[in-house]
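Read-outs throughout are calculated quantities, based only on the coordinates presented, and are distinct from any laboratory measurement. In this text the structure is predicted, and so the values were computed from the model without any measurement. Cβ atoms are built from the backbone, for glycine too; each structure is taken alone.
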Structure I
Amino acid sequence: MEYILTPKGHGCVFCDKIAVGDDVTEHVLVRDRTAYITLNRYPYNNGHLLVVPYAHVASLEDLPPETLLEMMLLVNKGLAALRAAMKPEGFNIGVNLGKVAGAGVAGHVHIHVVPRWSADTSFMTTIGETRTIPETLDQTYARLRAALAVLSLQNA
């Protein structure tokens, strides 16, 4: 409901998120050279990550090879952090290109990384079209930041 009732601006949520410069408030987990990892503000599951290029382009084929490589390396970093912090049993990883394909922000390509657990879809999601998220974004952010810090120390 928060998303539905919030007035929609004319800017890009992904460009605006980075321009703010407050990674904690905006739930930006990692800033790399050409892309970043952030929590999805309206997640399908706890820990739903987005890997977003800084370049405002609509499709993957509009990105240079170094950005594509960095995005996939950030997907791997996100997977490692989610495994360490949340112990998911599986993942959905995907890109929705175009509004008809389900892209909520069709003008700025991004990769979804959604952790999954057995029976994480209940009657609430399938019948009530309502998601049950047992943890706030701030709590998930703190857990993932801690996991990323530990992973950085291990890889140093």
Structure II
Amino acid sequence: MEKKYNLNDLALMTGFTTRTLRNYLLGGILKGEKIDGVWRFSEEDLDAFFKEPFVKEGIRIKRSGVVFDFLAAKGAKTARTCAILDVPADLKEGRAISTFFCDKMNDASDVVFTFDWDKGVCRVILAGDAEQVAKLVRAFNERKTGD
């Protein structure tokens, strides 16, 4: 069965707020279906949304913002890190990677996550608590070698 993403998953991947995503829904830029009062998006819905030129640019800006905010932050009380993973992947593997990180982010309370797939490469950015980021990267690497 195909994974259905919700607004929170999409907000995690893009860096857009759920309010912005709802405005895209109202404007017809983002398409999905409402099931039991909850918006759900198929992989095809997301593919079409991500292909919109200004959406791509907005995601690029949000990704850059995560890295810039990390670099600009001073006076951390705990160890912080920023990891950028570029993973060569076809669209099917890209979907699996996005699903993996969306699912794992439920356990990462102090990590910011962005995801993008373009021209055969997935870019995942994780910034936040060093221990949590390292745990996510380890889990991803174990997943990759365990396939």
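Numbers below:
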quantity: Computed 13.4 for mean count of other Cβ atoms within 10 Å over residues 29-36 - originating structure among I, II; calculated: II
quantity: Entry that produces 22, 21, 16 once semi-axes √(5λ) of the Cα gyration tensor in Å is calculated, selected from I, II; calculated: I
quantity: helix-only ellipticity at 222 nm (-39500 (n - 2.57) for each DSSP H run of 4 or more, over all residues; to 500) derived as -11500 - corresponding label from I, II; calculated: I
